Structure 1
Amino acid sequence: MLSQLRQKKLTHLFDILDLNHDGVLSPEDFSQAINEITNLRGWKLGSPEYEELHFFWTGFSSRLQVWSDRNGDGKITQAEWLWYLEQMLDEFKAYYIKQGLINITLKSMDFSQDDKISLDEFKRFYQIYKIADQEANQTFGKLDLNQDGYLTKDELNILLNEFFYSEDFEAPGNWFWGNY
């Protein structure tokens, strides 16, 4: 069973991913994310970057529909989302989902293509999810584990593991998607 802290973080992520704010996750939310990221990054249909992003998000959306849409209405409620993540994270450890999320997040945020994410890149990406610059500034400060001004793939790995699994209220990864 998900702890209260993990439920809070995962509910916050649900709210962020619900880009049209209709209270459910649907394929349209993921299509909108793909469109916004590709527009922000300037990735064109058919480019390797576009195809990788599209493959990850549509694949995740499809798996989510199949595995968590318990009433078959084509929409994922918050309760279905939490049930799905409890199963995937705790029962199956969801390694491939986490690694895919780390890779696509780094690629999507890394405008300079130097395998690290600066504060400016972080803020630009988080605009897609309507996270304000001030909150992004505060969040980045918590996430930059070695305080070198960048997030790396190694840091993303640690942070996302903390986000999904940590029971420590002080864990920096809890803040990955902003103030929860």
Structure 2
Amino acid sequence: MEIILASRSPRRRLLLQSAGLAIEVCPSHIDESPLPDESVQQMVERLCQAKAMACDAPIDIPVIAADTLVSIHGQALGQPTDLQHAKSMLQQLSGQEHEVFTGVCVRLNQHILFQQVRTGVRFRALHESEIDTYLLHNDVLDKAGAYAIQAGAASFIESIDGPLDNVIGLPIRTTLNMIAEIKNIPA
């Protein structure tokens, strides 16, 4: 089955390809700044829907858009602006439980479906030298919360409650179910 991915994320593309889908990439360029008093959950919903709508695609091919944010104490941690910002994020997450929210939007014809998936993650306490070494050897500037669980950050995890692929950036089972559901809606 062919789909259009409204994202440049290599992690999302790989997850979808691993599920047997043929992917065309059509990245959306939208303003991802938070709105005043917007919760993390509201933000991922707004952003993934805006990405789906911004993608110029044929109406007969499903468009998949997603947005993933890390939330600690209700504060959104998106992608870090630089390595110092990334270090600050990892210091915040050290020894703490946080949540990863991914909003998934599927668009086909004039129909749009949205779902949100939450995964709880607890980091063990991290030493400053571990954070520095991790940042030296990993590209984190395009990752919410400044970490990739599928890379070196797996060693930071004390526990996880929810889908692992959600933390990677796309809850694949949810996404596949949404694609099947939207294809069954009469045009």
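Numbers at a glance
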| read-out | value |
| --- | --- |
| With helix-only ellipticity at 222 nm (-39500 (n - 2.57) for each DSSP H run of 4 or more, over all residues; to 500) derived as -18500, matching label from 1, 2 | 1 |
| Origin of the derived value 0.99 (Cα Rg over 2.2 N^0.38 Å; candidates 1, 2) | 1 |
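Only the coordinates and a few stated rules stand behind these numbers; no lab work does. Bear in mind the structure is a predicted one, so any value in this text is a computation, not a measurement.
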